[in-house]
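Okay, got some structures for you below.
Here, each number is a calculation from the coordinates, and none is a lab measurement. Quick caveat, the model's predicted, so the values are computed rather than measured. Cβ atoms are built from the backbone, for glycine too; each structure is taken alone.
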Structure P
Amino acid sequence: MPARGPTAFYVEIRPDGSLLLRGELDMATVQDLQDKIDEILVSGQPVILDLAQLTFLDSNAIHCFIRTCEASRHSVVLLNTTSTVRRILDFGMPESEAWMFDGQGPRARD
């Protein structure tokens with residue numbers, strides 16, 4: 001699905017299996033992300049999201065990350081997180097094990 005406009009959401013599966021996100025991730029677009037996650041999800045393996053081009057996310061994205069962590073039994077790896085998006089995540093759930101920022105090393109869940 002192509003992004004339209006400066007804030008339109010787009011998610012793409014990259015050759016390495018990670019997902020590239022662009023635009024705004026919110027209630028109207030989170031199902032697009034969930035559908036792509038469902039395509040690549042492997043239990044015991046982390047889902048890797050590149051957020052370099054993500055400009056906004058809301059609590060629906062946070063819930064999606066939590067569901068993905070529970071389904072994969074692994075923290076969601078967030079790459080290239082902008083300071084704006086990182087502040088939203090830190091404010092929403094500062095101690096969450098549902099996701100990790102790149103460079104922290106993977107955390108598997110029991």
Structure Q
Amino acid sequence: MTPAEAIEAAELTEAEIRYRNQLAREMYEHGRAAGWREGYAAAEADDAAEWARVTRPAVHGISHAELEGRRWGPGGRTHFGDLRPGDFPGRTQPGPRPEAEPELEAG
């Protein structure tokens with residue numbers, strides 16, 4: 001191999017290295033951009049699915065009248081404070097009341 005052939009081979013090697021580096025850089029940039037696009041698309045799909053799951057009971061759930069019945073009980077709002085089965089009826093006989101302690105006077 002002559003010196004001119006060695007120089008030409010070295011230049012070809014350097015050109016090949018530059019080409020491979022450029023190709024690797026472009027592949028990385030393309031892959032990164034594709035990853036961002038796919039990541040954002042997946043995040044949007046996840047957000048849409050979560051939003052649909054959260055809003056489904058409000059949009060397709062039970063009626064307002066049923067919610068009010070659950071909230072106020074039988075008879076609605078006007079009878080909310082009425083006695084119901086199982087409520088504490090109160091004491092049947094009044095027991096001794098505890099005596100209040102006398103208040104201390106500032107002196």
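Say we calculate distance in nm of label points 7 Å out along Cα→Cβ at positions 8 and 40 for every structure; which of P, Q gives the highest result? The partial results should precede the final answer.
On the way: P: 2.1; Q: 5.0.
Comparing P, Q by distance in nm of label points 7 Å out along Cα→Cβ at positions 8 and 40, the maximum is at Q.
A value of -10000 was derived for helix-only ellipticity at 222 nm (-39500 (n - 2.57) for each DSSP H run of 4 or more, over all residues; to 500); which structure in P, Q was it taken from? Provide the component values of the computation, followed by the final result.
Working: P: -10000; Q: -23000.
Label of the source structure: P.
Out of P, Q, choose the structure whose coordinates give mean projected area of the Cα convex hull in nm² equal to 6.4 when calculated. List each step's numbers first, then the result.
Values: P: 6.4; Q: 25.5.
Working through the options, I get structure P.
Determine which structure produced the value 2.6 for distance in nm of label points 7 Å out along Cα→Cβ at positions 24 and 72, calculated from the coordinates; the candidates are P, Q. If you can, show how the numbers build up before the last one.
Values: P: 2.6; Q: 7.4.
The read-out comes from structure P.
Here FRET efficiency 1/(1 + (r/R0)^6) of positions 64 and 96 (r between Cβ atoms, R0 = 41 Å, to 0.05) has been calculated and equals 1.00, so which of P, Q was it run on?
Source structure: P.
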